[in-house]
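Read the figures in this text as sums done on the coordinates, not as results from a lab. Note that the structure is predicted; figures quoted are calculated from it, not measured. Cβ atoms are built from the backbone, for glycine too; each structure is taken alone.
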Structure I
Amino acid sequence: MMARQYEDAIERLNSRRSVAQPDLNQMRGSDDMLKLLELLGYSQADLGRLNVIHVAGTNGKGSTCAYISSILQSCGCKVGLYTSPHLLTIRERIRINGRPIKEETFTTYLFEIWDKLPLQASANMDFPRYLQLLTLLSFHVFLQEGVDVAVYEPHMGGTYDATNVIRSPAVTAVTRIAKDHVRLLGPDLQDIARHKAGIFKSGCRAFSAPQEAEVTKALEQRARELENVTLSFVEPDSSLQVIRSQRENCSLAIEVAKEWISLRKPAKLLSFSEHINRGLRMFDWPGRYQQITEDGNHKWFLDGAHNESGLSTAVSWFAETSTSQR
């Protein structure tokens, strides 16, 4: 057999892309995930070894996850980070200690799971689609590489997302919720919030950024429906030495990381403030509130948004930052 190359792995992965469907029932990433995991030889107990932090929301999920990763890494943890989308390479979606996995690692692990998963749909099971395959790959990578904690960002929503196969996370969190993917998750903000709150699990502490009243109501209702779920809302800390646009995400990340440390590595709480400071200095999230100076004369301000709320924040950051530097 010819050696399998990185390009071959990317080709296999891209072959699982599908056309967007008109409703959520036809795009449920959670379907068959348990069966697919079993084909890989994994169980819920194995996922439990990942000590998962699950972060849903509309805006700021990636930044919040990256802050959590950076803070926990500063505590000496080996941190797996799964986010989407990517900027330059698909490997950015699966990181260990802030670095995308190498091409060789991606290739080896992708083909290890590819050879165990169905190539065709059957009466009992569908073949894994693109995002399901990436999620399964991340589980395999993090388990094989022995991470201490895995931080997961759902692709869309929460309840029916492929990442929601995780039944026993250590901590869950929700960033700011706004109108997005309305056709699939809506029509109103409460509907969207209920989907995001689908990551809450019985016996698992939950945190949220400040929310609009109707979102707060939906999150609290979901928490009450489960057993032993304490939901806490985290106000932005104005003293944090980060840009104003990130204070909300950073504040949420700190509380989530602190909760995880208290559960898994309580001895680290004594020096947690030092770890926060070091983690914030280490934080790096290209493409979000990023400034690049070129040739000493030209400055680029890089950010992105996929909904009206996010666009408003991006515009405010650019206006404030560029004006202050004139």
Structure II
Amino acid sequence: MSPLPASLDTSASASFGPAAAQPVAVPATPKRFAITASDRYVGVFDAFVQHGWEPVKLFTARVDGRMHRTDAILDRAQARKIDIQLSPMNDHSLDGLRDLGCDLLVVASYAWRIGDWASRIPMAINFHPSPLPVGRGPYPLPRAILDGLATWGVSCHKISKDFDQGDILAQRQFDVAPDETHESLDLKVQRATSRLAHEVAFNLDALWKNAVPQGAGSYIPFWTDADRTLDFSLTPERINAMLRAFGRHECLARINGKVVHVIDAHTWREPHNLPPGVVDHVDGERFVVSCTGGFIAILEWNLLPPGQMRGTAPR
């Protein structure tokens, strides 16, 4: 993997947070950590390293290269010559961390359940992309936009047997713009998580000791195709919120009996007498569809989902 130009070096994320103010004193005997991560959370890796933690293993996964990447995190692991595991973590993996003298397991973006870590590792924490206890679940970001929330946040909590319900070590919140998109919210989450990681890496022992139980909260399951299918009986504003909430994950639309993946669209208010879902205008591959109180222009679409092959090339 070739190094990035200096202007694009993602290691710059390590300059965020409390550590940016002054050099970090590295302890004589660095504590050891393992991490699960993709490039979205490479800033978490950087934060712990900057605060004197020694990485011993990376858990990641094969990715599509479109929504998720691992180039940067793999570069860091290879530069430090630490073990990389692409398969799911299991009991044997946890035994290996114990044998490496691992003090902490850091989970930041991981699709698989973590097993019995407590009998092998002193501490295990998860960085979650919501202001817990609100937004438990695998990927809650779209809900923040769909619900029109004014604020969102990220959390660091102890890993417990129940998903996303462990005691909270620390949190950070930020504003959600009225026109927020999935992509802009995702970047805000990444930045806030990097800053939160600096706080946690710098003061983990105290934060662990004083962690606060979550109490009652909400769970957001991963969305279904029905959840992201545009309903033309909705207003332009609600349809626009769906388009913004799912972003590059793409909404679906049923047009003249065919389901299409909506890549780009625009909505507007305009009085009319058409029933919802009528194709009112066509210009080549672009078309305008009626909705309640207005219209939606489908500007770019595809019959295939993202990442699928079309002929010999990916979509």
Structure III
Amino acid sequence: MQAVVATAADNGIPVMREVPDPAPGPGEVLMDAEAVLLGAPPSVPTECEVPSARTPDPVIGVIPGGVVMGTVIGSGSGVAAEHLGRRVVTRVGQGGYAERVAAPASSLVPVPAGVSGVAAVALYDAGPVATGLAEIAAVRRSDRVVLLPVVDSVAPLVVQLLAGTGACLVGVVRSEADREHVAGIAVRHVVDIRAADWTHQIMDLVPGGVSVVIDGLGGRDGRIAAWLLADGGRHLTSRTDVRPVRWDAWEIRSRKLTVHDPRRSVEEPGGPTARRTRAYELAAAGRLSPLIGASYPLIRADRAHHDVAGGAVSGSVVLLP
């Protein structure tokens, strides 16, 4: 089969190679991959790394892992026969950037009819987070909501989930790639964070003050957005991989703010499994659609990583084996 591998000999640049098909072990299935969510750039294997079943030779290198959707075409011992032929999605630690993928049967999530492979991998993580944020935010018609940024893997889903509330939604963009996509996101106002007066623009648009901030940037920009909150407002962080806004306990108490721990969006209630199932149900019903910034053939994984790192692509990025 064809797979993307990273080796020290190639300076860590992912390259397409012919490698042996993975053999599913006990309790595992073999999937014919349909879509792979682009993850972090693969790391270069070192001399100390011990080859695994997914990387049988140090010369072959590391096949990156990630979220994979496909059809079950085989299985190891101890796997129920009804898994064969099912469309499923899962996450694997290694061996994901490949035409065929082995994964534990216990990790498989069924993909409903009507949900494409591309949508399935894009919703795997973003779906539970978005549904959790929408529940926790408890947005009402009178709310003024700022989404920072509005073009990523999570915020467009939150916008769709809040569509029926009638709240005023303000989307913040940060690049030309964002601007290309924002027209398809149903926010009332758009503000460009590159403008020196972007905060003033928001205050002019919502003179009563911002009541909800959904922050996917953190750091300095997240802190600035937090200052826009009116007393009694809610601040929700949509990502765990950004530097969170630092809050002073006195500020929270005196301004009667509600500050959301980003882990709650997938941990309570019911954990990510229930919310992931809900996201797929909404997608199958045509009520939730992820923003796909770009899709690339698996052989162009290096270009995909390059484009994302350079800010040329926004939203979810998918590889097609």
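Ranked by distance in nm of label points 7 Å out along Cα→Cβ at positions 253 and 285, which of I, II, III sits at the highest value?
III
One of I, II, III was used to calculate Rg/Rh (Cα atoms, Kirkwood Rh), for residues 93-228 alone, giving 1.05; which?
This value belongs to structure III.
With mean projected area of the Cα convex hull in nm², for residues 77-164 alone coming out at 6.9, pick the structure among I, II, III it was computed from.
So the calculation was done on II.
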